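Following are the structures in question.
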Structure P
Amino acid sequence: MKWNDYISHMEIFPPKEFNFEECLVFLGRSDQEILHQIKERSVYKLIKVKESLILFKISFIDGSITVEFPIHPPSFDSRIKVAEYVWEWFDLDQDLGEFYQIARQDNILKELTEKYYGLRIIGIPDLFEALVWAVTGQQINLTFAYTLKKRFVEQFGESLIFNEETFWIFPSYEKIATLGVEDFRKLQFTSRKAEYIIGIAKAMNNGELTKAGLLQKQDYEQVQKSLMSLRGVGAWTADYG
């Protein structure tokens with residue numbers, strides 16, 4: 001990760017195969033999205049570092065990603081966590097150079113990569129959020145999945161108000177592990193999905209499932225097998241998570 005820290009803001013240097021505008025299009029695909037806001041070609045995001053809620057604004061200026069802190073600059077360690085979050089969120093560790101070289105030799109991929117050059121696979125750095133979102137979207141259309149996500153976040157997540165706007169973070173697995181199926185049924189989740197999500201939360205709360213543990217696995221098959229051991233997580237959901 002390449003970045004400069006100026007206390008009041010940060011400057012992150014992405015790989016050359018990066019197009020912020022294409023990433024904004026992807027991030028703005030639903031007007032029901034509740035976990036980030038796009039305003040004037042910038043993205044506002046709220047995350048929690050230890051016990052502090054940190055709001056930051058991501059823009060693209062003169063070839064670099066600028067991260068500003070609209071309320072006040074957090075501590076140095078927290079700024080590092082924000083930079084790491086942005087780096088992972090925008091998939092900036094991936095070297096797309098070789099992929100583009102191969103794509104230029106393929107008639108179909110050549111056209112697509114030229115049209116969407118620099119688009120990254122926008123990820124979900126938080127493992128619990130990624131798995132819950134994948135389970136939520138099972139066997140329903142995307143619009144209703146976003147509706148359920150919005151209800152879930154507003155009911156169980158934390159928020160911060162800045163300039164009369166409310167910014168949200170995804171509910172913690174610690175909190176969800178204490179809930180029952182009926183808490184989800186009130187939001188129109190099926191009983192089965194509620195059981196799956198609570199099960200994932202409990203697995204993470206007791207340390208059975210951790211992101212660090214998955215990253216220590218030697219290969220893709222081991223990671224997939226670990227995730228598929230959870231109820232409600234099949235091959236598709238494991239690949240998404």
Structure Q
Amino acid sequence: MMTAAFLTRVQWGLIGLSLIIGLIFALFPQIDLTIARLFYLGEGHFVGENELVDVLRRIGYFTPASVLILSLVTWGLAKWKKNLTPAPSGRAVLFLCLSMALGPGLLVNLILKDNWHRPRPVQVVEFQGEMEYRPWYRLDGQCQVNCSFVSGETSSAFWMLAPALITPGPWQGPAMVGALVFGALVGLLRMALGGHFLSDVLLAATLTSLVVLALYRLLYPSCETPPPQS
């Protein structure tokens with residue numbers, strides 16, 4: 001079981017990592033364009049523009065919402081039919097809902113994506129788009145809504161750390177590894193489609209993980225594994 005001290009170190013590590021990522025991509029903004037070119041086929045097309053990637057993207061897009069909905073439905077059924085097991089506790093459902101609302105919802109989609117104005121790779125002139133490239137720290141891009149910084153789908157994918165954290169017993173570790181791999185793959189798919197730069201993906205991952213961990217520490221201060229239906 002993870003201890004409070006260990007999670008504190010992880011939180012500070014994520015803060016430091018976010019600052020390092022931000023600094024590197026601010027000092028060397030061409031890294032984003034260089035990495036994006038690895039996925040670029042020419043004439044405005046990216047390597048991810050195919051049916052397989054489209055299917056995988058849909059799976060990545062709908063999985064976090066499906067997990068949240070399933071948790072809510074199972075919790076509701078357990079309240080109605082007391083002997084239904086296993087089911088998440090009320091505190092677990094609150095944690096899942098709050099972390100989704102405050103991370104991917106408020107921070108990423110409402111505060112960052114709609115106010116940062118960073119064009120996506122497919123929108124910039126380097127890849128046959130019509131907008132000027134902007135590094136992550138510039139807020140004067142030509143994108144007006146649902147912009148590149150940060151990646152919303154990557155954020156939702158890394159939100160899967162929340163259900164992993166409340167997975168009981170020996171399954172917690174594998175669940176967290178699976179959540180991290182899932183988030184990384186979703187971010188890679190978004191880059192392969194020309195939807196996001198590397199810095200969009202990396203900062204979506206660290207910021208969302210910080211929100212999830214902060215709420216977990218708030219609702220589970222002793223970091224105990226939450227029992228079902230408590």
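Here are some notes:
- Kirkwood radius over Cα pairs in Å - structure with the largest value, from P, Q: P
- FRET efficiency 1/(1 + (r/R0)^6) of positions 14 and 46 (r between Cβ atoms, R0 = 35 Å, to 0.05) derived as 0.95 - corresponding label from P, Q: P
- Test item: log10 I(q)/I(0) by the Debye sum over Cα atoms at q = 0.15, 0.17, 0.27, 0.29 Å⁻¹, for residues 94-133 alone calculated as -0.49, -0.57, -0.85, -0.93, pick one of P, Q: P
- Answer label among P, Q for the case where distance in nm of label points 7 Å out along Cα→Cβ at positions 38 and 214, calculated from the coordinates, equals 2.5: P
- Given 18 for relative contact order in percent (Cα under 8 Å, 6 or more apart), calculated: source structure among P, Q: P
- Origin of the derived value 1.5 (distance in nm of label points 7 Å out along Cα→Cβ at positions 54 and 126; candidates P, Q): P
- Structure (P, Q) behind the derived value -12500 of helix-only ellipticity at 222 nm (-39500 (n - 2.57) for each DSSP H run of 4 or more, over all residues; to 500): P
- With mean count of other Cβ atoms within 10 Å over residues 6-13 derived as 12.9, matching label from P, Q: Q
Values quoted throughout were computed directly from the atomic coordinates according to the rules given, and no laboratory measurement underlies them. Everything numeric here is computed off the predicted structure, so don't read it as measured data. Cβ atoms are built from the backbone, for glycine too; each structure is taken alone.
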